[in-house]
Structure P
Amino acid sequence: MKSNLRTFLRSAAFCLAVLWTARTVLPAAEPGPARPPEKLPSAREVIDGHLAAIGGREALLQHQSQHAVGQFEMAAQSISGKLDIQSAQPNKIRIQIELPAVGQILTGFNGEVGWSVDPAMGPRLMTGKQLDQLRAEADFRAPLHEDSKYHSMETVRTTPFAGEECYEVKLARKSGETVIEYYSRTSRLLVGSVLEVETPLGALKSTNTFGDYKKFGGILVPTRTAQKIMGLEQVMKIDSVEFDTVPSSAFDLPAPIQALLEKDK
């Protein structure tokens, strides 16, 4: 579920902000007895714990589509507007952002064609790595983290992330991406991720934070997603989520994209 909600973040061009941690020097002390290294749970155990915490694998499998409505904000730039995300099994998605100061931004994948339309760049077809990443992120069952879709999954360590002690899980997707995900040791919920995203400006590192989980249709969904790239932050807030109400026509290609396809024939 979180994968479908975060896909729209690929449309922005940002870079990872650097966080500095203050250190305090303490007087030297006699060393105590050595503690054995902590045994980490497997990546599969961590992910399955998260799935159980949000409602269970079966609860995710029973739905065929999802419609989320909310707000998109870039507070530092005083930009805000409406957000509408529709997604469906097996790998279809349509994201619409309405910004009064900018205009309408659309991104979608209909199972074959990845595309975007925005005031700055006009209509364009996704190709190369951008298309590969959009296809992977549009996978409606991506939150299940099925083993067949990864070269490897590894729990690397425990580490703080977004104020929580987390398991750091490294995922090597068969689509070519390496994603680092952070799962709370206390709640078992996914609280963040770090990955490189392909943009018109090239590959940029993105740090995402997920929070304010609320239950919709028996499933806990993060209603606040923050992304930092290039020192800038954009926030997505979800007000409502409906399941199994999205019509197939929602993923029809816009006329400007159809025109591009006809031109390429």
Structure Q
Amino acid sequence: MSDTWRYIEDGLGGGHWNMAIDQALLRSCARGFTPPTLRLYGWKSPVLTVGYAQNLERTVDLEQCRGIPCVRRPTGGRALLHHRELTYCLVAPVDHPRFSGGLKQTFAAVSQALLLGLRELGIDQARINGQKKIQLAGQRSPACFSSLHHCEITFHERKLIGSAQRRTQGAFLQHGSIPIAASAGDIHSILRYDSPADRAADIEKMKMFTTTLNAVCGQPISFERVRSALRAGFEKCFAGNWVAEGLTRAEKNHRDSLLESAVSASPAIF
């Protein structure tokens, strides 16, 4: 199945829904039931996700976060407020010929696909960060976009795409956030800082060192256009037989099981 790829095109979903599907895809791929799968989706309203090992109480002001769903991602990293963005999720076997070189080579391969997708939008000057982790904002900032990791995507030295990966014995899941426009919410108002001065400094640095597709293109870009461009980029990068399909019955069942268990967890863990 090394030349077969599955594409799942989704619209705007909720936080629990999106993370449950990503986790169901990872499980299915790890068990060898499905080929490498690309899923592209968005968010119908603001959702805060935190990394799987991030301390919730130390990171999030739960009083300020009322009304905004909080979900724990299956991947690591820091808190991220999703809304006006396209999120990609790629799952594949760890021994797949295109990804068998380990964590860094997998990140690099996926980043090449992301660059090709950006070029479909006319963005030719995006670059892959070839350095180790770079701190963009405060060293102890709880926000995900406060740092730039190896192989993440920049535009004129501003972070444009943030990604994270989880690896199991049989498969990996890599997903990432591609901001289209600034979020309607302010992530800094719902995160905890040591002082108001630290919060203010973080806000200014994030403005300086991060960007969105709308800002890069100089005009509004629709979610559908971004989704189409990213699909084209992945299909060009990973040549093979791409098939557009939905979830399998087993994936739907696992998704539903995760959603049921999420009712009693805060935040839900996937």
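Results, tabulated for the structure shown:
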| item | result |
| --- | --- |
| For distance in nm of label points 7 Å out along Cα→Cβ at positions 63 and 119 computed as 5.2, the structure of P, Q it came from | Q |
| Ranking P, Q by distance in nm of label points 7 Å out along Cα→Cβ at positions 55 and 191, the structure that comes out highest | P |
| Which entry (P, Q) yields the derived value -10000 for helix-only ellipticity at 222 nm (-39500 (n - 2.57) for each DSSP H run of 4 or more, over all residues; to 500) | Q |
| Origin of the derived value 54, 45, 33 (Cα extents along the principal axes in Å; candidates P, Q) | Q |
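FYI, it's all coordinate maths here, none of it is from the lab. The shown structure was predicted, so the numbers you read here are calculated from the model rather than taken from an experiment. Cβ atoms are built from the backbone, for glycine too; each structure is taken alone.
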